[in-house]
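Alright, structures below, take your time with them.
Each value in this text was obtained by applying a stated rule to the coordinates, not by laboratory testing. Since the structure is predicted, the reported quantities are computational estimates derived from the model, not experimental observations. Cβ atoms are built from the backbone, for glycine too; each structure is taken alone.
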Structure 1
Amino acid sequence: MKAVLQVVSHATVRVEGEVAGQIDKGLLVFLGVAEEDEQTDLDKIVKKVTELRIFKDDAGKTNLSLQDVGGGLLVVSQFTLLADCKKGRRPSFVKAGNPQKAEEMYEEFIRVCKEKVSKVEHGVFGANMKVELLNDGPFTIVLDSKEL
């Protein structure tokens, strides 16, 4: 499982022009599910997303987690994070989870995050989404469950 985390001042995801999810201060998470992913991969990513100390404290140091600052979480599915670009000019997506499995894990990720974070919003799995954000920092982190 791969996730790209962006600290944001605000973020919105729209589907067919309608707001599907929106947060103020918090994290925008692009989530990609691999075919080989299991519950342990999901658990690792959830723990990092909710507990990683990447928000500034009163002294300006990154000492606070999403939970500490009461920030929102906006989750957007993105299978393209599993792209393999080693050969040729067209990415291969054979490592991405099949849509049924990926959607189940995406929904489970959202459900578990809701147990840990007060505001969790999300996009629509498999939809063409438009994501708007104001990156704060910018502060962007890439997580891979196989490397945690």
Structure 2
Amino acid sequence: MKSAANLTLENDLYQLIVINDQQYALPVHCITTVLALENILRLPGTASWLSGVVHVRNAIVPVININKLIEVDDPAHQSNCPLLVLLHHPLDSQRLLGLSVTDLTILMYPSELAEMASSSSTHQCLINSVKDDSQQIHLLDIANLFEQLLQGQN
């Protein structure tokens, strides 16, 4: 039996996103929309990776800084993240979360990612990492992102 992560990797397109020079691959089927990131409300006493919340489509949506969550070295010159990628849980389209991102780049097929050198992940929110030349791309596990958010609220 295949895991949800393997099933996603084999059957979905991936949208590459950039957050302060670090690239991530998101399964396209989990992306609800991309919006300008405006009016983020910071929440005191929350984890550093929880940037705050935004009001989108009559819902309060938590916004995650993925670089802080998986403890990727952010460059000293952190750029503004003007975009919000709104994601829904793979098994429940009513559960939403947002990622603050710098840019969106290309769509990739799973076969293109499979051709790159792969390394196992050290964080539960990553399926794995792939590398082609000097480019490293982290494949995000969307279901585990939602679980991390729930754990961070406890």
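For which of the structures 1, 2 does the calculation of helix-only ellipticity at 222 nm (-39500 (n - 2.57) for each DSSP H run of 4 or more, over all residues; to 500) return -7500?
Matching structure: 1.
Suppose you compute FRET efficiency 1/(1 + (r/R0)^6) of positions 80 and 128 (r between Cβ atoms, R0 = 30 Å, to 0.05) for every structure in 1, 2: which one lands on 1.00?
Value 1.00 for FRET efficiency 1/(1 + (r/R0)^6) of positions 80 and 128 (r between Cβ atoms, R0 = 30 Å, to 0.05) corresponds to 1 out of 1, 2.
Taking distance in nm of label points 7 Å out along Cα→Cβ at positions 88 and 112 as the quantity of interest, name the structure among 1, 2 where it is greatest.
With respect to distance in nm of label points 7 Å out along Cα→Cβ at positions 88 and 112, the highest-scoring structure among 1, 2 is 1.
Can you rank 1, 2 by mean count of other Cβ atoms within 10 Å over residues 56-63 and just name the one with the largest value?
2
Here relative contact order in percent (Cα under 8 Å, 6 or more apart) has been calculated and equals 38, so which of 1, 2 was it run on?
Corresponding structure: 1.
When mean count of other Cβ atoms within 10 Å over residues 32-39 is compared over structures 1, 2, which one is greatest?
Going through 1, 2 one by one, mean count of other Cβ atoms within 10 Å over residues 32-39 peaks for structure 1.
Which structure, out of 1, 2, was Cα extents along the principal axes in Å derived from, given a value of 42, 38, 27?
2
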